[in-house]
Structures are given as C-alpha cells and as structure tokens.
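**Q** Take a look at the structures below.
Each reported figure results from applying straightforward, stated rules to the coordinates on display, with no laboratory input. Keep in mind the model is a prediction, meaning the values are calculated, not measured. Cβ atoms are built from the backbone, for glycine too; each structure is taken alone.
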Structure P
Amino acid sequence: MGRWIGGDRRTDRLLDRVYAASAIDGRHSVLPDFLPDPPGGAATPFVDGDGRFRSPTTGERNALYAAHAPGLAERAARAALAAADGFAPADVTHLVTVSCTGFMTPGTDLHLAGSLGLRPRLERYHLGFMGCFAAFPALRMARAFCAADPAAVVLIVAVELCTLHLQPAADLDAVLSAAVFADGAAAALVSARAPRTSPADGAATAQRPLALERSATAVTRDGAADMAWTIGDHGFDMTLTAYVPRVIAAETADALAPLFEGGVGPSDVRWWAVHPGGRAIVDKVVEAMGLDEDAVAASRAVLRRAGNMSSATVLFVLEELMDRRHPGPVPGERVAALAFGPGLTVDSALLRAL
C-alpha cells in the first residue's frame, strides 16, 4: 500500500499507524498481486508491468471471483464433511451458500452439488450481499429446515474474496478497509441427528459439536451510514468508518439482550466467538459485555492469523474454539457468537457444547 498510495508524509504516517494497530500478522488472497515479488515479475490483475496499481473494472474483478470462489468453497465443504463425524455427502439434503463479494450463475452452489456428489434432489439456497453477519441467517435457515424435517442435513458454505475489491485510496475509511479485509471460505454442517460422542478412528481433528440453542438479530439506533457495501464501476466500495467501534460499545449489550432471555446471562457464558471485524471491534465488545481476554482469545487468534474474511470469519472463530486439539468448551458449556454488518446489524447465537 505504501508503494501504491504512499509517498507523502501524511499518507505514510496514516498507513504506518493503521497497520501497526491492526493486530493482524498475515492475511490471504487469491491474487498474486500482494506478494513482494509476483511470479515472474509479470503484470498481475491489479498491478501493471511497472508495478503501478491499476484499478480493474467490476466485471474484471467479478471474473476473478468466478474463477476462484468455487474451488475455495469446495475445499471448505470437504473439510467440514470430514470433521463432521458420521456424515457423508450423500446425507446432505439442503445446501446454503453465503457470499457478498461476487456474483455468478450457475453459482458456487451448483459447483458444490456436482463436485461433492450431493444428491440429485438437493435443495439449494443462496444468501447474497448481506455482509459480515450472514453466517447467522444461514444458521437460522438451517435450523428451520431441521425443525421442519428431523432427517434434514444442511451444509452451509461461506466464501468471501474481499481482496478483489481493494481500492487504492488514501482517505481513512479506505485505508481501514484495506488493512483488515482478506479472503477465506468456511463451512458448517447442521442436523437434528445426534452426533457421535467421540471421534472415530483417524478422526483426531474432528470438531467438537455444538447445539444451536437460540439466535437474535438487532439493528442499532446509530451507525447506519458507517458500515455499507455498494457496487461501483471499479469493484465494490466498502464503507467502514472509525465510528463503528463506538456504536458497538454503546449498543451491543442492548442488541444481545434477546439472546439472554432464557435464564442464561452473559456472566454464565465463558466462551465468546466475536466476529473480529477489526481489533477495536473486539476491544469494544469486551468493554461492553465486561469480558476477560480469555473469553475472546479465539477471535484474537483468527484476526491475527487471517484478518477479516467477512461472513466466513465467525465460522473460523467457532472452529478455533471447538478444535479438539486445543482447550475449549466442555460438554454443557455455552458459547455466545456474534457478528456485525451493514445496517448496523448485530446478529448473534447462543450455542452449547455437546
């Protein structure tokens, strides 16, 4: 970013300050543009042969989405099926795909149905352009399918290629967005079927299962203009202002109140899967809910390792919490999960380790 938009003292200082405070060590992208030395030193989608940033059109960026999103989604789906002990691709009755960083039809859902060998009468649904909180509506949809049909098995796959929409601008909002967003894909399997109580032979990395007890959604009184996602001629334009953490600090407790109406309070929850939209967002949730740092360690770890991958990120955090190789919730302990998105929307779920 220093090479592309820096050069003057103010911008260089802004970049140094924002990136140093990000709490991110590394991020991933489907593009080679962000490598110190792109393969062969050749021009890449975003960088010309002289190393200057070129701003591809929305069509060019979306073509890259169509080229890369299906393969990443497939890798995530295969990993989720492998970790969900006792389930096979043929068991999947419903497929819900989630993305806000590209459009294509036939879509990623059809690619997954064919590549994974899902059943011919598979029901397919897509949640598009909802933003970072979209994994929660997908989970609610899956729970509704399972409530209507106890034999339903729902595969949720979120794939986001945020780096395709990098904007080389030097204003604070653009720099904040460029400093946190990254690419990633995640998947989850939802079923009313009781999981096995222990991993099968060779399944040492299987995830501990979670029960989805309840969920809630709220729109804050303030902040509607501070987080937005619009389609421009040269990619999708992200608005993420420095005011967002203040809204989260002021309104998160009220937004989560419906989640704790069933006799379980925030103080009863030891583990929190907070969408790490940025370091300050996690900080403000800790402040608003009176949490200790251990409660959000998984969120900090995902932010540090992979940045903000929009809708996929909270699933990464849940995976981090529920990995059998690390300390995590024991059976009966609850996990509060939440994410933020345009609106400003606060979406959440209360889960219990099985």
Structure Q
Amino acid sequence: MSKKIVTFGEILLRLSPPSHLRLTQATSFDLYYGCAEANVAASLSKFGIPVTFITSVPSNELGESSLSMLRSFGVDPIALIQGKRLGIYYFEQGASERPGKVVYDREDSSFSNLKKGMIDWEAIFKDADWFHWSGITPSLSLDLAELCEEALLVASRMGLMISADLNYRPTLWKYGKNANEIMPDLVKQCDLLLGGVDDSEKVLGIEVNENGAEEEVFANWMKAFPKLKNIVTTQRIHANASSNGISASFWNGKELLHSQKYNVSHIIDRIGAGDAFMAGIIYGLITWPKDYQTALEFAVAATCLKHSISGDINLATVNEITALMSGSGGGRVSR
C-alpha cells in the first residue's frame, strides 16, 4: 500500500443524547469527533493506507482533542490554527419510524473562515496519489467553494486521482447559491464520484427522464464530466431508523455492477455509513484496481458493519470486512 491519500474538510464535535433520547430530553451527551472527510481519512488509515487530513481548528482544548483523535487512528492532520471555535453538531438518534435529526452549530467556526490562498496545495500534494473531498465543504460558503476549486485544480494538474462524495445537505446551502450552480465546476475535475439519481438535477444540474434507468443517468453524468471514470451509489431498502436493507452499484461507463444485499436489523449508529462506503471503495480500487466487483463488495460490507458501531468513524478492520464479504457474518462470537 504505497498510495498516499489527502482528504480536506471540517472536523466537528458531535454531541448525542444517550439511549435514543430526544434532544429536548437530554441532560447529558455522548461526545465524538468526526464529519465526512475526517471519517474517510480515519477509516482509510485503519485499513493501512497513509492519509493526510487538511482542516482548520481553534487554538484551544477542543481543537487539540479533535486532532489527537485523528492521530490515534494514524491520520496525519495538517490544521491551520485560527479562529475561536470548533464547529458542533447535535445528533438525535432515531428509532423505528422516528427518524434521526441533526442540528448544526458551525457558524463562524475556524474552518468556515478559510479562504483561497491560505493553503499551499502544491506542498500538500507533493507526495500524494489521491485527493478526496465532499460536497459539504463547498456548501458552507462561497469562500470555501473557491478554496475547494483551488485545491482541485492543483490536484488535477499534478496528476492525482480525485474522488468526491456529493453529500448533498440542503440545510447547509444558505449563502445564496444553489448546489447545482457550484458543484458542476468542481465535479468536472473528478475521476470517481459517489452519488445517486436524486442528486442529478439538484446537485449537478443534469435533467433526468422520469423513467430513466440508473445506467442512463450515470451515462449522462459521464458525458457532462468526461474526466469521470467510475460512479458508485448506495441503496437503502425498506428503511427505517432501526432497520435497513443495504446494497450498492458501480458504473464503469460500460456496465452497472450490483453488490450483494445486507439486512441490518438493529442499527446502532448510521452516521458515517456513507463515509465508510467511500473509504471502502477507495481502498477497494487501490487493492483490486481491475476487479470492480470485489472493490464494490468490500465497500458495501464496510458500510454494513459501520451501522453496528457508535460514533462517526468506522472501526471495522480489513479482516472483519473481508470475513463479512465471504459470508462469515451472522453475529457469531469470534474466539
């Protein structure tokens, strides 16, 4: 595993009421650190791949604690120390037909004050092979969208593989621009994209025929963004907050591959499941570069296991994921 990956995004403090309590009932909170690109970084590092995570945190105990958490997973964080606060989000765990709920408190965070020209991307990417970002970063401000574009242009010029998770969060796009006004210029630099048919018009500005098949939608994405080599998407079947069926698909421009399906009958924590999938597909494509089916199966098994783990970050190991891929699941005790 000689590949080195760089991810870029905000790390947040997560506060969750214990025991499926509602936020209005909470008298205490479980504390975690995470968020999309940080979760991907920690998971990949746990898989044995060198990862650098680029972010910004304040000069206080919360900033240092968040970086220490990443270091504990083997991630190399490079953080601009500025501002006065670490962003926070509150997560109310759902149950059965009551959905989970996220409340953000990230305005004026250290990360939100980053601007174009503040990061030396050429130095960051000097010995890197892969750059990963998500649609959350450009959703936060026009300055961050421009900074993300700056990073992508440098990464593309330096020949890095570039991946993105569209990660559309409508509640975050509040600065006067819609996602489909910003994201297409960023996505055109990508080689690998995680997204779904529902993202086509809202995020990429590409119309979808009412009866259009998934293959047709993804083929249109590749026409619009010629650099794209692969598109992955996940599906949740018969889902509620406690139980999901999970599968995924992989479009390589010629055929649509489908993963096996998993039934997660008792969800512990679904936050970070998409990030677990993203880390899994990156690891899979590095490990089995010509075997898209195996890479897809690894990614969907990784996201399946994440649902059994509290917190944002997938703690499942490569051995545990490959064991599930081969059918060694079922909750048996490992002795």
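**Q** For which of P, Q does mean projected area of the Cα convex hull in nm², calculated from the coordinates, equal 18.0?
**A** Derived from P, not from the others.
**Q** Which structure, out of P, Q, was distance in nm of label points 7 Å out along Cα→Cβ at positions 73 and 105 calculated from, if the result is 1.3? Show your work: numbers first, answer last.
**A** Values: P: 1.3; Q: 2.3.
Source structure: P.
**Q** Sticking with this one: Quick check on the output: 15 is relative contact order in percent (Cα under 8 Å, 6 or more apart), derived from one of P, Q. Which one produced it? Each step should come with its number before you reach the end.
**A** On the way: P: 22; Q: 15.
Answer by label: Q.
**Q** Moving on to the next point. Looking at mean count of other Cβ atoms within 10 Å over residues 169-176, point out which structure of P, Q has the largest value.
**A** Working: P: 16.6; Q: 13.1.
Across P, Q, mean count of other Cβ atoms within 10 Å over residues 169-176 peaks for P.
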